[in-house]
1. helix-only ellipticity at 222 nm (-39500 (n - 2.57) for each DSSP H run of 4 or more, over all residues; to 500) computed as 0: which structure among 1, 2?
2. For mean count of other Cβ atoms within 10 Å over residues 81-88, the calculated result is 13.8, so let me know which of 1, 2 that is.
3. Given a computed value of 14.1 for mean count of other Cβ atoms within 10 Å over residues 17-24, which structure among 1, 2 does it belong to?
4. Quick check: 0.7 is what I get for distance in nm of label points 7 Å out along Cα→Cβ at positions 89 and 185, calculated from one of 1, 2. Which structure matches?
5. 1, 2: which one has relative contact order in percent (Cα under 8 Å, 6 or more apart), as calculated, at 23?
Structure 1
Amino acid sequence: MRQLGELMESGVQMVYLTATLPPHAEPEFMNIMRIKADDVHMFRAPTSRPNIAYSVVEYAEDEFGRGDVAAVCRLVEQKLEAYAAPAKIIIYSSSIVTTQEVSSALDCHAYYRDVGDAAVKDEIRKAWERADGRVVVATNAFGLGIDRPDVRVVVHIGPIYQLRNYSQESGRAGRDGQRSEAIILMPAGRQEALQKAHEQAQRRPAKFHISMTAKEK
């Protein structure tokens, strides 16, 4: 982005498109791109996606504290029946190990940072885009440039910690405006525990730390 900013100094007219840059981050973006706010013509449109149904699906953990792989397989089987080919599914996981396990269990494509060089990654993406590759399991490395119109379901394994990333990844569903789903798969009771922790944090009084110099002490 900093290199692109050099084009601005050359007088090149540029158009920037984003659906997830929050307003409070705009000054930082403009600084990186060497843009003056007075020189920008901004056009805004709603970024809500009413055609995407968001939900949380819970599963029972086994004696080893797992169960996510079996839960994903059951969920994918249901969704492949619900959405006829060539409808596609993306499964996101923050763990490479889980990505590999789910890919093996579903016998589908896997995409992560160390899966291969750029050529290998490009071939995996193209194979998934073909009619014979309806499901891909990936980390957040499977992100930029993914713009398929027929992605019907995006599944995230585990809780969400970065809402901006989630909005980008879940937004890969329903690019054609048709009904689609974004599903978070979590262990039973985990969502309730997170909600309680959030509520307690909201009620807890803020703590302020005042730093004083030696003279002030």
Structure 2
Amino acid sequence: MAARIILDVVNPSLTANGVVDSGATLTFYSNGTTTPQTVYSDSGLSTPISNPLACDAAGRFPTVWAPVGSIYSVKWSPTGEAPITFSDISATGSSDASWTPGDSSGAGLTLTSISAHYTRMGNMVFAYASFQYPVTANSNLAKIGGLPVAVPAALYSGQGVLSYCTASGVKFIFPNSGQSSASFWDASGAQVANSVLSGATVHILLIYPVA
């Protein structure tokens, strides 16, 4: 399971008088509740951290990791003072990397001239790519696989831009709900076959939330 840091700043916990508060604690809850939520000391999420979490003698807390997509409320309890709770602490994070689009239609086609990258910001994925289809008469419905993050199983989740395509019969591309792929469509709203994209050069942008 992927993980993100939700506490990384080691600034010490201080009292109202600016003195190190070595007795302060942090308690992690499911967001907006008082239900304790597990957090971890490592990116592999293999070692749970004590909850509440105590700071060291210098008032410092260790790095805290949580599963990507999780959201927490965190209660800070200074010594001798009323606790303060912070909500909507997110472990969504962001990333930026390459991905490799490939034929997912079952025809075993080989795409060429591939250039592809994606950016994840919070819970949104932006996947962009250009590639060329081989010359083919295959009648399978065209489908591009290899999306770096799965598409949620919801109708709202798939938005796509076909910014350039030399195949005149192709007008749209949309991510497939609940899959890691996208399909091509014509102006009438029908999914097109591989043969329609024969020899075509394609540039795309896919936008969707994290599942």
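Nothing in this text is a laboratory measurement; each read-out follows from the coordinates by a stated rule. Bear in mind that the values here come from a model prediction, so they are computed numbers and not experimental data. Cβ atoms are built from the backbone, for glycine too; each structure is taken alone.
1. Checking each candidate, the match is 2.
2. Structure 1 accounts for this read-out.
3. Comparing all candidates, it corresponds to 2.
4. Values: 1: 0.7; 2: 4.2.
Computing distance in nm of label points 7 Å out along Cα→Cβ at positions 89 and 185 on every structure in 1, 2 gives 0.7 only for 1.
5. Computed on structure 1.
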